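Rule-based calculations on the coordinates, nothing more; no lab input. Note that the coordinates shown come from a computational prediction; the quantities given were computed from them, not determined experimentally. Cβ atoms are built from the backbone, for glycine too; each structure is taken alone.
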Structure P
Amino acid sequence: MPVRQLPANPNLDHLKYQAKDLIKAHAAHTLASAQLLREFHPKFRGASDDEIFVVKLSLSDAQLAIAREHGFPSWPRLKRRVEKPLESDRLDLPHHERITDADFRRAVDLVDAGDVEGLRAHLQKYPRLAKQHVVFEGMNYFENPSLLQFVAENPNRRNKLPANIVDVTRVILDAGVDKSEIDITLALVATGNVAQECGVQLPLIDLLVERGANPQSALRPAALHGGLQVVVALLRHSAHLDLPVAAALGRIDDVRRMLAQATPEDRHLALAMATQYSRIDIVRLLLDAGENPNRFHPVGGHSHATPLHQAAGYSPIELVQLLVERGARVDIEDVLWHARPSGWAHHVGRTEIESYLLAREAEAKAKL
């Protein structure tokens with residue numbers, strides 16, 4: 001899920017209160033507290049709600065989860081940021097303006113300018129830059145990027161890429177980068193809107209795969225955060241179709257074929273993707289197979305929300321009604337904004353869906 005960014009003038013006492021509130025929410029067995037811990041506390045990664053609730057949550061555990069929810073690896077690192085902020089901590093600045101290493105910053109500027117020869121000469125003079133990383137805190141991706149990752153313009157910094165970005169990327173690759181960096185960059189390109197809008201997304205994908213990137217590594221991120229055009233391109237590059245991606249593409253025959261042998265994790269993600277893309281027949285099929293509509297989406301898959309939140313904000317009312325009829329609770333709050341599905345519908349002006357959900361909330365209260 002997206003991290004909860006610190007305000008311009010964060011208050012450490014408020015963050016301490018958030019940790020104490022998390023302890024109370026955990027003691028009350030709220031689903032949102034279990035999801036927050038599952039995503040942001042390493043000890044609870046992959047644990048079920050019941051496994052999380054049976055553990056007594058300490059203050060240090062709660063503080064670690066709150067720190068990581070805000071994009072910091074530990075409570076002391078968050079505390080330092082609040083009490084002694086540095087210029088590089090300013091989240092209002094684009095990433096390249098937060099780089100303190102002058103040589104690395106110069107390399108990024110040459111990338112952004114599309115200066116192929118200048119970049120080649122700079123990397124020859126400072127070969128360490130090809131494998132060097134810079135550290136950013138306050139978010140949960142692009143935390144430790146190498147120079148190669150800047151070619152994706154994801155996250156957005158300048159909202160544009162030079163027309164010759166493929167040639168620029170080739171220069172960095174020729175300078176020598178780790179294989180893992182090529183895979184990470186492929187995922188960033190596959191999920192970035194700027195590369196798509198500039199018409200360089202598919203050529204960049206072609207180059208990165210040619211240089212050893214594993215197309216499978218970017219397939220699910222592309223389906224979740226990119227677009228189906230990119231998914232199809234990765235499949236052409238020999239990525240193999242799996243259950244969640246088949247659900248995103250609306251390939252119901254493939255979903256039926258794969259469902260029986262799929263892992264519980266893949267079935268969970270398939271429901272998230274089917275909901276995201278409003279594949280009503282596939283959602284129905286997954287619910288028939290026993291998927292729980294009240295689980296938060298898995299980590300990496302819009303995990304701050306349940307299927308009903310997603311449907312209330314973006315899907316036809318028929319899908320909203322299907323989920324409610326199959327037992328989706330209308331009173332669950334999302335993790336990030338603490339809103340019910342009706343609140344999501346209200347936020348985007350979907351009055352018919354908001355009215356429907358509010359009526360279901362009233363009915364549920366009347367039964368108590």
Structure Q
Amino acid sequence: MSGDAQQEFFSDGISEDIIADLSRLSELHVVARNSSFVYKKAAVSVPDAAKALGVRYVLEGSVRKAGNRVRVTAQLIDSSSGGHVWANRFDRELTDIFVVQDEITREIVTALKLKLTAGERDWMGRRRAVNVEAYELLLRGREQAWALTRSGNIAARSLTGAAIAIDPGYAAAHALIAFTHLNDYANGFAGDPEHSLRTGFELAQRVVEMDQDEPAGHLALGIAYSWRRDLDRAEAEARRGLALSPNSVELLILLANVQIFAGKPADALVTLDESTRLDPHYPDIALQFLADARFSLGHYEEAIAAIEERLARNPQSETAYALLASCYGQLGRAEEGRKAWEQALRINPDFSIDRRRRVQPFQNPEDFERRVEGLRKAGLAV
């Protein structure tokens with residue numbers, strides 16, 4: 001509400017952090033950022049938004065930042081009655097923004113009469129102070145990193161490196177840098193992929209040593225272990241992160257991906273179902289994992305349905321077209337398979353089955369080879 005469009009990321013960051021804090025409370029089901037933000041500028045009533053998202057309560061508010069002052073308003077609305085359960089306004093120094101976030105969380109806990117576990121009470125009582133300038137740099141870096149592009153990774157490392165220069169002990173910032181290196185490895189963005197994986201792994205280990213209660217550290221370390229083909233440890237890190245943040249969609253999607261690689265696609269479907277319940281407007285990558293799980297179960301028609309839904313939202317996904325080609329091949333629809341493969345190569349002429357065989361950490365190599373078999377059944381020389 002400052003009138004400065006550049007400050008929107010600050011408001012979004014505060015909202016995202018409050019979502020993350022509330023998500024750590026085991027008695028609450030909290031819809032993820034991605035789905036909540038769909039309604040940020042929409043002219044939708046609170047009851048309609050709540051019904052669409054499958055929740056009872058809606059927390060809404062505003063942030064106005066001016067100079068070194070910030071005003072935060074917040075109100076918790078019961079969608080079943082339209083009545084206010086709680087409301088407050090906070091006029092503070094900008095450096096107190098984290099105190100405000102904590103107060104909002106505590107007052108919601110009181111308003112909803114939640115019973116906190118001993119661990120939750122302990123966590124809420126010992127939050128680490130963060131430099132506001134470092135926090136803003138992290139928010140900007142996080143926005144860049146989750147674009148999942150080469151340029152976004154580079155920008156995120158620069159911004160987050162500046163945050164760490166201000167606050168060397170900022171675990172969440174170190175975790176984000178680890179994530180960017182792992183993203184470089186997974187997507188082939190780096191000239192030396194093995195160096196990216198090694199760097200991301202070592203940074204993620206350091207984050208967990210630095211702060212075992214930082215969910216982003218366990219997310220990064222779980223991703224690193226999965227690419228290192230240590231799937232048991234990858235699953236353990238995903239579950240440690242979920243113990244700290246039970247409603248984390250990112251950790252649930254990591255767990256589902258690990259379960260697919262570990263040869264447990266039926267478990268992955270259960271995990272993905274939970275992630276989409278938390279995030280009804282889920283990102284299109286969730287549909288890729290859904291298709292992968294279905295493919296591993298031999299449910300090729302259902303896998304095609306998920307891929308087509310993904311491509312309707314993201315028509316530039318070569319991985320979706322590659323899996324689609326394999327599905328068609330397994331179903332004996334060779335011509336459709338070849339057309340899908342042509343689309344994959346049109347998007348990425350360097351798309352390589354050999355690299356994916358080398359990188360993707362399937363515990364049972366036959367799970368990957370069945371995907372290659374589908375392409376060969378479509379008449380493709382791969």
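Laid out as a table, the results:
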read-out: For 38, 24, 19 (semi-axes √(5λ) of the Cα gyration tensor in Å, calculated) the corresponding structure among P, Q; value: Q
read-out: Which of P, Q yields 1.3 [distance in nm of label points 7 Å out along Cα→Cβ at positions 99 and 123, calculated]; value: P
read-out: Among P, Q, structure where distance in nm of label points 7 Å out along Cα→Cβ at positions 27 and 315 as derived comes to 3.6; value: P
read-out: Source structure (of P, Q) for distance in nm of label points 7 Å out along Cα→Cβ at positions 195 and 251, computed value 2.2; value: P
read-out: FRET efficiency 1/(1 + (r/R0)^6) of positions 35 and 179 (r between Cβ atoms, R0 = 35 Å, to 0.05) - structure with the largest value, from P, Q; value: Q
read-out: Structure responsible for -16500, with helix-only ellipticity at 222 nm (-39500 (n - 2.57) for each DSSP H run of 4 or more, over all residues; to 500) calculated and labels P, Q on offer; value: P
